[in-house]
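Novice: See the structures that follow.
Each reported figure results from applying straightforward, stated rules to the coordinates on display, with no laboratory input. No experiment lies behind these values; they were computed from the predicted model shown. Cβ atoms are built from the backbone, for glycine too; each structure is taken alone.
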Structure I
């Protein structure tokens, strides 16, 4: 009870700004409400000097709700839908995720880039943006500034790609299945995928969303691989690499339930929207803790790293799709 009381002021400030973000997203519909919330948080946090108690509430709200948002993502996934993809598409996703994770670790060492920011940016690109970063953050130390920078990068790049890829599709003659694979197999968040794919047409939209959700379903095994790669030099007992945070076990349980129990579509939709709002609130709280100068200076390298990783991912999906789709 005391912890709730201490963190309540920061929570309420973040909540108020999140509400503003939701209303702004209705006006500026081409920008994700999650990104709007984060940017508003950064602006307000740098204009107004909040006291230490409120700042503590921001930290608590950001970390706890970011983890909670992962659970709600699971309501979108159903193994029965994923089965309809075909082995070719699923193989492409597995290969792409594995290669992107390995490339992330390799390039971070090659460029001598701050490990945790690079790792989180790459992992968020490989799987599902903000939620993947939330899942991976405890493994790399959960440094608030590094998490925030990675979140900013994947959300900004995801929003830009959401606009750019449908525009480029006007100049290439490829099938709806191939377009859906490219969008669903590369864009960062489910929202980015939906925005880009349905901007092309409904057929591409349905294919892309299914592919994206199959990619999200790889979150737990990807976390295990990621954990092994960044900790293998520590020579931990093999069981330690399979340790997952409690919310990831919850993610797996919810995925199984949704796959085998016919839940009302209205309930599923409500859970998905709730997850988006919780993620917006978490991102707003994280933004409130960020110093703008540090975000800009550190963000330049992180943005470049994010662009390189995204191009690698895009090239893999296009190359494999050309031969298998």
Structure II
């Protein structure tokens, strides 16, 4: 089988390896789709934390089960996605049902080799299937579930204002799920094309471009002077994260979905007087996957709208640098193994 490895920052290499042998408790999957995410892009750039090289990237995927031991829920021929956060099941976080932040978490494609290969071996308990979903939709469950997890963390209430900072795939997904939760969503980005996408495709009319207007003034106007009760960072950008502390309402909540390599700082008096809540949101749970899957099945969200570019697996290495170029207008690139 063919494998694509990120040998070091800025360099990919194809290689050939044997198809993995089936192990007890695992399923052999023939990969059909891989979504390219921010983690993959940052790994290629050399800016991804918790990362070592060489590494086979890819954790947003779908495929077909080609070998599996007898199992009540899965069988050969099933189209599946995977929940790519392999947890220990015994640490304190796992005992509380928070397998997404297991103390020894192994993220497929980050801490161990991932899905940019023709076949992969994954634990059966990490599989996820929904017969009503296409291969494209199954591959997009994971990035949408990350946004869904942040929305659940924020405990959004109907009709309240939620500001999502960053209109990349994760931010757009979070905005879409916040809308499903009943929020009045405001999305902020310096990329006007992505703000237009949010309006035209996701029907999110409220947006702010910091290059064109003062964010604080615009937020006060849109929230009737109250500011957003929930602010979500989906940029992972240090300056954006720190600036967004000033956008939280009194009594509000700030959720960091984006991840920053460096320390962040903010005014304690300003944060304290708001009695604000600061929380991180890491990965997603099976419940988040199910919420997204159900929403797609009920046609409440169309994941295919997010796919802006399609790439064949054999062309991925040569075209990968294009995905980093803002002028390409990439929302989500989908790799096919057909």
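Novice: Supply the structure label, taken from I, II, corresponding to helix-only ellipticity at 222 nm (-39500 (n - 2.57) for each DSSP H run of 4 or more, over all residues; to 500) with the calculated value -7500.
Specialist: Source structure: II.
Novice: Please compute FRET efficiency 1/(1 + (r/R0)^6) of positions 157 and 213 (r between Cβ atoms, R0 = 30 Å, to 0.05) for structures I, II and give me the label with the greatest value.
Specialist: With respect to FRET efficiency 1/(1 + (r/R0)^6) of positions 157 and 213 (r between Cβ atoms, R0 = 30 Å, to 0.05), the highest-scoring structure among I, II is I.
Novice: Hey, distance in nm of label points 7 Å out along Cα→Cβ at positions 237 and 293 derived from one of I, II reads 4.7; which structure?
Specialist: Structure of origin is I.
Novice: Quick check for you: by distance in nm of label points 7 Å out along Cα→Cβ at positions 229 and 317, which of I, II is greatest?
Specialist: Top value of distance in nm of label points 7 Å out along Cα→Cβ at positions 229 and 317 goes to structure II.
Novice: Using the calculated result 5.2 for distance in nm of label points 7 Å out along Cα→Cβ at positions 29 and 269, pick out the matching structure from I, II.
Specialist: For distance in nm of label points 7 Å out along Cα→Cβ at positions 29 and 269, the value 5.2 is produced by structure II.
Novice: Further, regarding this structure: Given a value of 57, 49, 41 for Cα extents along the principal axes in Å, calculated from one of I, II, which structure does it belong to?
Specialist: Corresponding structure: I.
Novice: Who wins on mean count of other Cβ atoms within 10 Å over residues 117-124 among I, II, i.e. which is largest?
Specialist: Largest one: structure I.
Novice: While we're here: If FRET efficiency 1/(1 + (r/R0)^6) of positions 21 and 165 (r between Cβ atoms, R0 = 35 Å, to 0.05) comes out at 0.15 when worked out from the coordinates, which of I, II was used?
Specialist: Going label by label, the one that fits is II.
Novice: With relative contact order in percent (Cα under 8 Å, 6 or more apart) as the yardstick, tell me which of I, II scores highest.
Specialist: Structure I gives the largest value of relative contact order in percent (Cα under 8 Å, 6 or more apart) among I, II.
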